[in-house]
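Trainee: Got some structures for you, see below.
Since every read-out is calculated from the coordinates, none of them should be taken as a lab result. From a predicted model like this one, the values you see are computed outputs, not experimental measurements. Cβ atoms are built from the backbone, for glycine too; each structure is taken alone.
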Structure 1
Amino acid sequence: MSTMPAQHGHSEACCNIPPIVSKDYDAKGAYEELGGYKTYVTGPSDTTKGIVTIFDIFGYYPQTLQGADILALSGATKYKVFIPDWFKGDPASLSWFPPNTDERQQKLGAFFQKHPPPVIAAQLPGYVKALSEKHPEIKEWALLGFCWGGKVVSVATASPESPFKAGIEAHPAMVDPKDAENIKIPLALLASKDENPEDVKKFEANLTGPKHVETFPDQIHGWMAARSDLEDERVKSEYKRGYQIVLKFLAEHL
């Protein structure tokens, strides 16, 4: 159960999510060069709604690609999902987690310094413009971010230049309640047991627009993306529920 009650029935199944593939997932989309970045693209060609996904620091993992395919194809509304490779083929290594040694901490620190979320967030309006030129049929955009990408969502959606109508953060890194003060669009935040509960609570309080904030108290930072162990039945169940919540939220606000 969540430590915060689900709002507006968001925990109800709203979509026909196919069985979660625990291992050796066969991604449904393809890679294209868009806006100067290699981009995973999935979803129908006739939809008017798009999602830009900011992956975690580990890049294109099967769990993240499966999540994109779920969002693209499972709900009553279909979405075109785009995952750009901000790291140009040089993501972080899962071997750096948990960061419980000086060496691992140094490697992670260097990676975050090389890829600060505000720099990525500043590139998003131009990237979405390039996507819109290639896909003029898409009229509305949402932004989804995992871990490090969650911080990108906070910064990007708080900007007056933001092209997004809705934002979602899954187990976000560096939760800062001050970021929420300038976010006016609908925003969902799905926290793990590893985010600071007080920061999450204050972040929620500072959001002035429509919101859904929920904590998955037995899930680790990363359970909806690269660090998800889908061979664990409990993790698989909460992975699925997380994507159901995202689809429900998008159906209401995009």
Structure 2
Amino acid sequence: MAGHSKWANIKRQKAVVDAKKGKTFTQVSRAIIMAARSGIPDPNGNFQLRTAIEKAKAAGIPNDNIERAILRGRGFANAKGAGNLGGDDNSLEEIRYEGYGAGGVAILVEALTDNRNRTAADLRLAFSKNGGNLGETGCVSWMFSQKGMCVVENVKNEEKLLEASLEGGAESYEITDTDTADVFTEIGNLETLSKILKAGGFKVTDAELRWIPGNFVEVVDSEQARLLLKLIDTLEALDDVQNVTANFEMPEQLMVAIA
């Protein structure tokens, strides 16, 4: 059941060497607004909202601003202070963009936007300036599958993790660091898995839907690596972008050298 998650390691290595970490205030607020809009406004009964709030708190967002974002998700447009969103919150929509980075690396970009034209233009510029190109819908998504994923930290006993994962209906888990694991499940089972892992005494630091690459491109050229990391940094810095996934693997020494 265990394995190795190349993209998860890339993300974690970047977190160590990058100066910019985490989501912007606007990105986190938009996630809360969408979660409150798509379900009941009580986090106790809305798993998506509860996880969005947990991420907001981890990013240092004040409780008052979290409450305002929830109100905006419920349609109270005059609830100010939930980010510089602009426009009408009801016009926010989830869109997935697809493209290629340097060396033909496949990249999926998940966005929440109130202006498709602006977002597409920003993404197209980011790709073109960093050795890639924004593609048509479906050009790379066939290389990925969407799964529910729980990030578990401080794993001291892998056998107990295996037992809890099986009990929670997990499909697999992957050790991504000395004491960190990603546990994967079907999309509809994510909340159940998260609850059972927590009940088993495990520290679940994240629970979200994640696109998982089915194959990987090995990157060893320093210029290609530089362009890829710059592209991902540029994409993640855009307020409309919520998540970026790519199918490359890269030696940690190369990543550190570039940074």
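Trainee: For distance in nm of label points 7 Å out along Cα→Cβ at positions 143 and 175, which structure out of 1, 2 has the highest calculated value?
Mentor: Structure 2 comes out on top.
Trainee: Cα extents along the principal axes in Å was computed and gave 47, 40, 39; which structure, 1, 2, did it come from?
Mentor: Label of the source structure: 1.
Trainee: Right, here's the next one. Please compute mean count of other Cβ atoms within 10 Å over residues 95-102 for structures 1, 2 and give me the label with the greatest value.
Mentor: 2
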